[in-house]
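Below: a set of structures, written as structure tokens.
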Structure I
Amino acid sequence: MTGTCCTPTLNGLISFEEALELLLSRAEPPAASETAPLREAAGRVLAAPVVSAIDVPGWDNSAMDGYALRAADVPAPGTGLRVSQRVPAGTAPTPLEPGTAARIFTGAPVPEGADTVVMQEQCRQEGERVVIEGEVTPGSHIRRAGEDIRRGARVLEPGTLLQPQHIGLAASVGVAELVVRPRLRVALFATGDELVLPGEPLPPGAIYNSNLFTAGALLRGWGCEVIELGQVEDSLEATRRALAEGAGRADLIVASGGVSVGEEDYVKPAVEALGSLEMWKLAIRPGKPVAFGRIGEAAFFGSPGNPVSLFVTLLLLARPYILRRQGRSDPLPRPLQLPAGFDWPRPDRRREFHRARLERDAHGELRVIPHPSRSSAVLSSVVWAEGLVVLPEGRPLQAGDPVDFLPFSELLT
């Protein structure tokens, strides 16, 4: 390795923390920005704050269908008032005549002079009059101007991943377009002569290429622009060509497979021939042969070829790097600490991120349950699972011990 800040720990392997620190230190957020219409901004990362130019609500308005009135005009239940106007939402009322009530509907402006809205369930209509049957409390059922958002308030901060609720909030203050970070361009390829694309006949000894589709879906879910370079044959020259093409077209190259030390693994020597590696071989399971480096101006991330290893290493290592490169303010997942629903008497010497789900025990308490298989080739396990349980290196666990659980909901966006 050249230029690495990582110190090998176990048998020349790098710890998970050091690998993550290296990746984040190399993930320089972009300085560039662009404008996106509100309808197209979901899934992008906000580059500039959104400041409200208005109060929300813009005026005192009714939280109920009912009657707007002055509380002083209803000294006791049973008081009747003439209904002097009708105020649907979207209309401008006239000032309330003293001693009268206004029929009002949810969201409609409260007439000037009214200080209370009485819900219709506490009223009885009698011709042109309304009888107030309940106690009246000044200020009831009125949403005040600026109660939600004040003019000049920052409602969204840079670094926010724009989800539907953020888009709705921006729309509520009248913003039609947002300043966002550019999408990270990621060149993606998978190595392996045994791989066949779905839909094609499956020859003897071949397997369908799931990694290209798993990785592509993850990258798109993280807001990347994916440049698919397809399948690359197991040869040094073909691997070098794919890497050179990716470096010329993308900000980041992601390769699946070929990063170990077998006779048919060509990614590592190809990267070293064209650029440099800063990280290789981690003290984790699955995913030990993870690689990171540079080829020209493009970064390189190499994952193992086993489908579970690819999935886990992209979630735990590539994701934080990619999110920070795109300007996200929250690149790291937030684990839940929950009781183990299992015994783990023979821990690995490497930290293990095992597929797991949550189940309730006989007392209704949530417990973390691991998938029965530790094989990194069992892709069905990541569909069975709801997240990853962190199994510390060298430490046995008993049922009931607290463990960190990383929900997929924290890792897939």
Structure II
Amino acid sequence: MLKTAIDTMTRAGKSAGMSDKKIEQLLEIEQSHEFKIEMDSGKTLDAFRLQHNSKLGPYKGGVRFHPEVDYDEVRALATLMTIKTAAVGLPLGGGKGGVVVDPKKLSQAELEEVSRKYVRGLVDHIGPHKDVPAPDVNTDAQIIDWMVDEYSQLTGDKTKASFTGKSIENGGSEGRTAATGYGGFLVLDEVMKHNGQSEDEITIAVQGLGNVGQYFVRSVRKHRPNWKIVAVSDSSGMIYKKSGLHVEPILKLKERGKPCTECGEADPDIEVRERDEITNVPVDVFVPAAMGGVITYQNQDDIDVKFILELANGPVSAAAEEVLFNKGIQVIPDIIANAGGVTVSYLEWQQNIDNEHWSEEDVYKKMKEYLLPATQKMLETADEKKISYKEAAFVAALQNLES
């Protein structure tokens, strides 16, 4: 992931006319915080917070609890968050944090202990106008609520703007749950309009039916009934129906914690396949909405699509993206495609600072004011410079950082 971030930024920097020295400066981390969390049980956990760039505003980025968290991953994600906020035009910088731990092996009390001690280790380096963390892998509103409470006790801050992704009753924003999936739909719709295809019967395959994938599918069903979801996958496998899947029963299954492949038992026209085979389905739009590293130079030959909408972080490697572009396949990059989440995080922070609470309708209206112009700028830059959407989004971001 770090190599992909560096390669893409370097290529985009050259397209933007930046010197090698300037590109190197933009890749540098401003501050790195590594510390140990001493648990009451006697265990010691490694913890990180990397703050990449604050030129546009306070650092912003998630905190993940995962046994495979490491410095390079956190650095890559902090760097990409800088690019994402700049690409969308948010007055924020980029940061990322993590704790090397498997939260599934922790009791509720231990999970709270890790959350609070993470804040204690960083209290002098975070805050509403310094660095505003958010949930990420294996962290949620409850964990963020503990972190906010700990920060408030340590500093006396009453705004609750020290973190975003909080529960609604604790200062969270309306619309946060659906923001990334719905935002991805808005970006894809704008791209299709630009290419004169929004009214066409385009076909879509969605890899991953977690929160993001589900809300993307819901948004397609609601706003573009002419678009067909023909394949979806989760950890259980992949289901495919050439004429289009009925998504309502699939979503109901997922809400009950059931695998999507159960739908194949009720409809003889649905093909049930191995989950990884979803990258082989010929569709107009492939939507990786779960994991990074799904499409690499090694498997890019299997891809038979026109567009890839990166709802996951880093699902297409830089090497694969370059080859795909040369084959006429456009990657709609994660820094635009999944930026609905960070945009609503920013709007939550703004509500906290101003002591306000907006309706979901108002939140989405303001979200569109960032996502749609950012998408249009990416498309215009790509057309003007004859470069890929991904490179164009990075170019626009670097120009915002340099201006």
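One of I, II was used to compute mean count of other Cβ atoms within 10 Å over residues 163-170, and the answer was 14.5. Which one was it? Derived from the structure labelled I.
Computing distance in nm of label points 7 Å out along Cα→Cβ at positions 195 and 291 across structures I, II gives 1.4 for structure I. When helix-only ellipticity at 222 nm (-39500 (n - 2.57) for each DSSP H run of 4 or more, over all residues; to 500) is computed for each of I, II, which one produces -14000? Of the options listed, only II reproduces it.
So if we calculate FRET efficiency 1/(1 + (r/R0)^6) of positions 115 and 275 (r between Cβ atoms, R0 = 25 Å, to 0.05) for every structure here (I, II), which label has the highest result?
II
Taking Kirkwood radius over Cα pairs in Å, for residues 19-66 alone as the criterion, the top structure among I, II is I, with the largest value. If FRET efficiency 1/(1 + (r/R0)^6) of positions 227 and 379 (r between Cβ atoms, R0 = 25 Å, to 0.05) is calculated from each of I, II, which structure is the one that comes out at 0.85? It was calculated from structure II.
Can you say which of I, II returns 11 when percent of Cα pairs over 41 Å apart is computed? Attributed to the structure labelled II. Can you spot which of I, II the value 26.9 was calculated from, given it is mean count of other Cβ atoms within 10 Å over residues 75-82? Structure II accounts for this read-out. Once FRET efficiency 1/(1 + (r/R0)^6) of positions 187 and 347 (r between Cβ atoms, R0 = 41 Å, to 0.05) is computed for every structure in I, II, the highest value turns out to be that of II.
Every number here is computed from the coordinates shown, using simple stated rules; none is lab data. Quick caveat, the model's predicted, so the values are computed rather than measured. Cβ atoms are built from the backbone, for glycine too; each structure is taken alone.
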